[in-house]
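Laboratory data are not the source of any read-out in this text; all were calculated from the coordinates shown. Just so we're clear, the structure is a prediction, and the values are computed from it rather than from any experiment. Cβ atoms are built from the backbone, for glycine too; each structure is taken alone.
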Structure P
Amino acid sequence: MKELINILKYKLVWANVIAAVIVLLVSFYRYEFSAFAYVLISNLFDIFGYHFALIRRTTQLPEKIIIRSYRINQFLFDVLLLLIIGFVFDWIAALAGWIMKNFGLQDVLYYFFLQMKLPDRWTWMKWTPLGFFKGDLLKSEVLIQCFIGVLIAVLLLILR
């Protein structure tokens, strides 16, 4: 239990947990909020899985294998989260959350809640819409893409 408390007290992890719980509870009254719950819960998985399990680990396995394994787990978790939010709340809200994540919002939140400086070059964002065409992205491009993703998601929720 002491380890869990130490993890929750690390940087702004506690704020991510509280925000996820509040947004999830509000989702039962306003399903639109479940889109943001998707991103916040996915971010917690990334913080616990990547930051604590991968970065702060010791192992003999090559890093490339460990990261690929984590990405498979992350993808399966996100699909499961999408299905749960779709069945429990609303499929459009689940899609909106998925859009925000795939436009980079979850990665930006990762840095925010861990109080880390946003990198100038984002070499791993090749799976995002702009990254698919361009490859490595600059910080400004990631932030613009993130804003566009949130805008699309909010418009999708409003216009449904």
Structure Q
Amino acid sequence: MNEERKFTRIVVEPPGPKAREVVGRDEEYLMQSYVRWYPLVIKKGDGVILEDVDGNKYIDMNAGIAVLATGHRDPSVVLAIKEQLEKFQHYSLTDFYYELAVDYAEKLFNAMEWHDNKIFYTNSGAESIDAAIKVSKGYFEGRRNYFLAFIGAFHGRTIGSLSLTASKP
């Protein structure tokens, strides 16, 4: 048996009827401002395996835009989320102090070879790009007004990050 076949299974030619129905509703109700590479509608993930709404299984080579290094539903990640939810779900780090955020910042800081900077948390790549623009403008005090970006690279959907991307707005 082909090694890949242990993981993949196509039961309905993609995109299947359920996927096409979801894509149609997406086009009807959601603003079409994303570049979608393929009409894949995910139902669930387990490790590196994705299952679509029609029961087809795929090896996930996208990894949730590179945020799923441990795979889908990794037991240690699920446990950490559950443990945090037992304490509290969310509290704004921008408004109050949060011990766990300080603990992780300290670990990250001490793992670095340089120690002249600080840790800044963001929620997304777009926020990170916006923060980098803001910090660099402050650091260079207007002496450097240009930024370099790769043509075709995606940097986010905020105003700042869109200014550095050739992606569809």
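In terms of relative contact order in percent (Cα under 8 Å, 6 or more apart), the structure with the greatest value among P, Q is P. Looking across P, Q, the calculation of helix-only ellipticity at 222 nm (-39500 (n - 2.57) for each DSSP H run of 4 or more, over all residues; to 500) that yields -22000 traces back to P. When mean count of other Cβ atoms within 10 Å over residues 86-93 is calculated, the result is 8.6; to which of the structures P, Q does this value belong? Source structure for this number: Q. Which one of P, Q has FRET efficiency 1/(1 + (r/R0)^6) of positions 46 and 102 (r between Cβ atoms, R0 = 35 Å, to 0.05), as calculated from the coordinates, equal to 1.00? The read-out comes from structure P. Tell me which of P, Q gives 0.7 when you compute distance in nm of label points 7 Å out along Cα→Cβ at positions 70 and 110. Computing distance in nm of label points 7 Å out along Cα→Cβ at positions 70 and 110 on every structure in P, Q gives 0.7 only for P. Structures P, Q were compared on distance in nm of label points 7 Å out along Cα→Cβ at positions 22 and 118, and the highest value belongs to Q.
From P, Q, which structure was semi-axes √(5λ) of the Cα gyration tensor in Å = 25, 21, 15 calculated on? Label of the source structure: P.
With distance in nm of label points 7 Å out along Cα→Cβ at positions 30 and 142 coming out at 2.9, pick the structure among P, Q it was computed from. Considering all the candidates, the number was obtained from P.
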